[in-house]
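Peer 1: What follows is a set of structures to go through.
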Structure I
Amino acid sequence: MEETHIPRNVVITAAGAGTRLLPMTKELPKEMLPIYAKENDNVMIKPLLQALFEQFYACGARDFCVIVGRGKRAIEDHFTVDQAYMDRMEDKLKPHIFSNLESFYGKVTESRMVWINQHAPKGFGHAVLLSEEIEDDMPFFVAAADNLILSKGASFQERMAKAMATSNAEVAILVREVEDPRAYGVVSGEDKGTYLEIEEMEEKPKEPKSNFAAMGFYIFNKSIFDALKRVKPGYGGEIQLTDAIVLLIKEGKKVIGVKMDNDEIMLDVGTPENYARAIKKSYENCSGNRL
């Protein structure tokens, strides 16, 4: 069986202001909000963005471009190895906590971390466009940094890469059926079983044409950059990634929506209600107990 190569490059967008989580996010970026995670049978608390980074690292990713904005210095600080702190705390921390931090720093050291500042809130699409200069001609992931998917079987990254390769698609989008998709990018098209061949996509529609919503994870080829340069500001007066994808569809490029598995768990820290659910779900997932 032919091996599926998961992209090594990941663009993580973490420039959002997090206004729906104020006043907490005035000093702490929403992407750094803590969730529960399991490490070697121990329940840990770690920033959601760290969990996202480690998940992609486990899939083979080694090149990370993080798009940040004003007030996000805590993110870069967290991903900067602090050896003096490690030396000072080695005999003070419980062994499993020290080992976990040491492992995280090891992954950071073995990765290429590029930080790009989005100086003004010009949209998700604009944030992705800022990464153009560092991407090569290979497919790359884009991940919204306030979401995390917990997979029990094959990772969604692996499934997305396989579906994109076997369908010869230009773009792969992780999608899920939701009860009310009006707050999402909504896709519709021909159902191929594990994925949709997308014919239409619309950002936050008032009258959705389906219940399939984009979950903030994508695989692109470099054609997305040319499309982003040609679209005009859309919803909210910002450069929307959705509009660039729609342009590719209109030009005959194949775009697919890879379905989330039924047992996969979505963690979203974008709103107070979603963050409460993320805390509950992450704790139950790693401890086996209910909150």
Structure II
Amino acid sequence: MKQAYLFPGQGSQFTGMGQNLFDADPSYFHRADELLGFSLTDIMFSGTDEDLKQTKVTQPAVFLHSVAQAFALGDSFQPDLVAGHSLGEFSALVAAGALSFEDGLKLVYTRALAMQKACEAQPSTMAAILGLPDETVENICAATDGVVVAANYNSPGQLVISGAFPAVEAACEAAKAAGAKRALLLPVGGAFHSPLMEPARAELAAAIAATTFHQPVCPVVQNVVALAVSDPAQIQENLIAQLTGPVKWTQSVQAMGAAGIGRFVEVGPGKVLQGLVKKILPEAEVLSA
């Protein structure tokens, strides 16, 4: 059976994450602490939820956990495709050999700091809209004054919107009026995957341009295009576009199903992606690494 390995994004972190992987092989954890210049592992194993929630901590922590787990799989890691949700795309690229561990971590940390800076420059937020067709939510965003866009297509009937506070709040009210089951603001630092991340995109673009990317061992299904990509230059372009563009997760999983993938293995903390895949492709086999 053809299989895809999936890598989670921000929001799947928890205190104690990666401790079992560290106990088995601490090398990647020590290397990460050394590269970052602070003890990420201490925060991962014993930090508070608040410590872990900081973008500059969350992103490298989820990346480190995911990549260490992928490497721990050794020869049993046999992907036909890989994909990652937002930040998880970097983990997927390292696991598939398109990026070195060190380069992947540096890019993730650059991205996290740039995103945190963009969040502080302009207060903004995200909200989950449940129970409406994607097109209805897209139309509501288009009709709302201010910056608000569809950001994460997580599964049918679950779409996250992103933008400036007043615009997101207005879109939530409009969604409720249109029959949404729920429209709730998310506890995030800012408007990820929206035009408000433009300052961060410029910083990340410079870092990506200065990094060597290789041909991956298998195609990577990238968020912004929901297509399997192998060309290193195209991978770089799509990674840059992802910061201000949407995460087309529903479409990506559907594309993997259409390509004959019958088994999905989530690599990294939590089980968020397994739940989403079950909603998108109920017949698929879904596992934890």
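Just so you know, all these numbers are worked out from the coordinates, no wet-lab data involved. Only a predicted model underlies this, so the values are computations on that prediction, with no experimental measurement involved. Cβ atoms are built from the backbone, for glycine too; each structure is taken alone.
Peer 1: Have a look at I, II and say which one yields -9000 for helix-only ellipticity at 222 nm (-39500 (n - 2.57) for each DSSP H run of 4 or more, over all residues; to 500), as calculated.
Peer 2: Among I, II, the structure yielding -9000 for helix-only ellipticity at 222 nm (-39500 (n - 2.57) for each DSSP H run of 4 or more, over all residues; to 500) is I.
Peer 1: Assign the value 4.0, calculated as distance in nm of label points 7 Å out along Cα→Cβ at positions 229 and 261, to the correct structure from I, II. Intermediate results must be reported in sequence, preceding the final value.
Peer 2: On the way: I: 4.0; II: 1.5.
The read-out comes from structure I.
Peer 1: Could you figure out which one of I, II the value 17.1 for mean count of other Cβ atoms within 10 Å over residues 37-44 was computed from? Don't skip to the end; give the middle numbers.
Peer 2: Details: I: 14.4; II: 17.1.
Of the options listed, only II reproduces it.
Peer 1: I, II: which one has distance in nm of label points 7 Å out along Cα→Cβ at positions 61 and 197, as calculated, at 2.0?
Peer 2: Values: I: 2.9; II: 2.0.
For distance in nm of label points 7 Å out along Cα→Cβ at positions 61 and 197, the value 2.0 is produced by structure II.
Peer 1: Another question, then. Where does the value 2.1 come from, among I, II, when distance in nm of label points 7 Å out along Cα→Cβ at positions 125 and 213 is the thing being computed? Don't skip to the end; give the middle numbers.
Peer 2: Details: I: 2.1; II: 3.4.
That value comes from structure I.
Peer 1: A further question on this structure: The value 0.65 for FRET efficiency 1/(1 + (r/R0)^6) of positions 157 and 277 (r between Cβ atoms, R0 = 25 Å, to 0.05) was derived from one model only; which of I, II is it?
Peer 2: Values: I: 0.65; II: 0.95.
Derived from I, not from the others.
Peer 1: Given 52, 43, 36 as the derived value for Cα extents along the principal axes in Å, which of the supplied structures I, II does it correspond to?
Peer 2: Numbers: I: 60, 41, 40; II: 52, 43, 36.
Considering all the candidates, the number was obtained from II.
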